[in-house]
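Structures incoming, each one as structure tokens.
Each value in this text was obtained by applying a stated rule to the coordinates, not by laboratory testing. Only a predicted model underlies this, so the values are computations on that prediction, with no experimental measurement involved. Cβ atoms are built from the backbone, for glycine too; each structure is taken alone.
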Structure P
Amino acid sequence: MYKVEVEYSPAYEFITSLYFYINKNRQKIYELGADWKRNVDEKLSPTFKKALKDKRMEVLHRINLLVHKCPHNTPELFIQWFESLSTTEIYDYMKPWVKSIPRDMFDLHEHLVYLFKEWDEHYFKYVDPSLLKSLELDAIEKKELAKKMHAVELVEMCTNGIRIESNRVKKILLVPQYHYSPTSIVDYYQEFITCLYPIELHYNSPFISKKVIHYFSSLSDQNRLLILQSLYVKERSFKELLGITSLSKSNLHYHLAMLRTSGIIRAHHSSERVEYYSLRLQTVLNMHEKILSYIRND
């Protein structure tokens, strides 16, 4: 069974925030929606926004492998370190997990340095320090839990429902993140997995947490209720749920994402592909108690 390592660095959130801005889809799921995008757009120049549309930016999430190797943790120092690397050094750092890098890596390297500097200057340097502190504290908490909990259970708890059971995986790197909340960013690199899991900021709402709001939103659809009814009977594969719901593949993926990110169901992985889904009944029972506490104003 694999080992779990918990790590935190502001540089991870720096890369995650930029990746989120570039890949801002499914805003109904993400806590940072259209308002966040509009506010950020106002801060960015047209030239920079055009540069972000480069199709090669799909490699951006793999930069987390370099953050893992970087001896510095602030975005500014990470950018300086990244800029100093040669193409060969970048490949050497990533080759244990990545079979190849783009042929135009030299040009891409320069382009990424420009994007990183601009993103830090116009967005990330203004991120609330208390947010970064919350990420740091969560990592400290999870490091302590890693000493006591089984690796599979810890990963499921952090990701709110992603259960990875594989003898081929040797190590999972857990990193707290905020911008992609309530989803997790999971990348597979042969025997190594990076998992950027969401944290809940309790000060986001003065009355009820966004996690609870998302939970009840996930129940406000008859297709999702049908999925839950079928999973209460037994575990189901994606193919089985297609037959039960008669939904298109894209719609079913969306509904499963809503339920999975709310923590009501778990996705069972033995590889990159989800093998089957099951119901997390304890989440339903816990949420029942939580909503009663809000009503009682405990």
Structure Q
Amino acid sequence: MTEVIYEVDTFDKVYKLISNSLDIQLDKYDFQLCRFCGEKNPNKFKSVAHIIPELTGNKELKYFNECDNCNNKFSKYENDLQLFGGIKNILAGIKGKKYPKHKDYKHYFQAYNSKGGVIFKSLKETGALNFSDEKISIKSETQKFKPRYIQKAFVKIALSLLPKNELKKLTKTIEWLNNPNDDFTPSNHPIFLLIERENNIPLRKPLALVYKRINDSNSPEFTLVFHYSFFSYQLFIPFNENDENLDYSKLILPLNPGVITDNKNFKEVAFNHYYMTTLKKSRLTDYFDRLTK
């Protein structure tokens, strides 16, 4: 039997910040040497890759250590990440390569961003869209996504930010990342839990932070914290050689204060958690309620 223990007040005792998207320093000697497959042919680096997906609002952090083949492969994961965000990506007003569109086939409406704001097109009255002078209420279903692809999109961000000397112990992680339909992801393994909390205030630009374990806690060595749009996420990096001796029957997952604390009231709040191991396409139901006054 597996037991997952969430700890809400030990994060700073277990982890220290080792890299973040605000002041990352890229190794100039690794220019056009792919971090994920070892490609070094300059003709294989024609696409513009990004450390953090453009869909999250990142325009500045370009990446020169990701070849065209890997970039094309990882775009599959990022497409599903956009679907995972659902209607809230639209409401946050984030522009990636282009303004995203949201299609809700269950509730018969579409929503998309333009320079003038959010545009809704209702094809059939279902009660999912309610607008008044005092309140906005939206019920929407995401388009289908593969949960494992979401996890891989986040892990790719973490591996892009990690110092080069940490990658030697993550060989299997990179192998897993490079195989969209891998056959060695364990079902409902606790290290594949994704912690999610929704914020009251959206972020237009993303923030990614990578932390490393600094003591002998029965916790994964690396964890990624990622904030964008209305969301704050935390996940742990799988297949790390240094985590092979962890007792996964009683895994301790210290939660980052920035993920479990409301950014408006500064109080601990409820969070969601999902196992992100399946390749079976899934949907989520979103609710958005805001007072307009």
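Okay, here's what the table says:
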item	result
Top of P, Q by distance in nm of label points 7 Å out along Cα→Cβ at positions 62 and 142, largest first	Q
Source structure (of P, Q) for distance in nm of label points 7 Å out along Cα→Cβ at positions 70 and 238, computed value 3.2	P
When relative contact order in percent (Cα under 8 Å, 6 or more apart) is computed for each of P, Q, the largest belongs to	Q
If helix-only ellipticity at 222 nm (-39500 (n - 2.57) for each DSSP H run of 4 or more, over all residues; to 500) is computed and equals -5000, the structure in P, Q	Q
Winner on distance in nm of label points 7 Å out along Cα→Cβ at positions 30 and 126 once structures P, Q are ranked, highest first	Q
Which of P, Q leads on FRET efficiency 1/(1 + (r/R0)^6) of positions 14 and 246 (r between Cβ atoms, R0 = 25 Å, to 0.05), largest value	Q
At a computed 25.2 (mean count of other Cβ atoms within 10 Å over residues 150-157), which of P, Q	Q
Comparison of P, Q - label where mean count of other Cβ atoms within 10 Å over residues 158-165 is highest	P
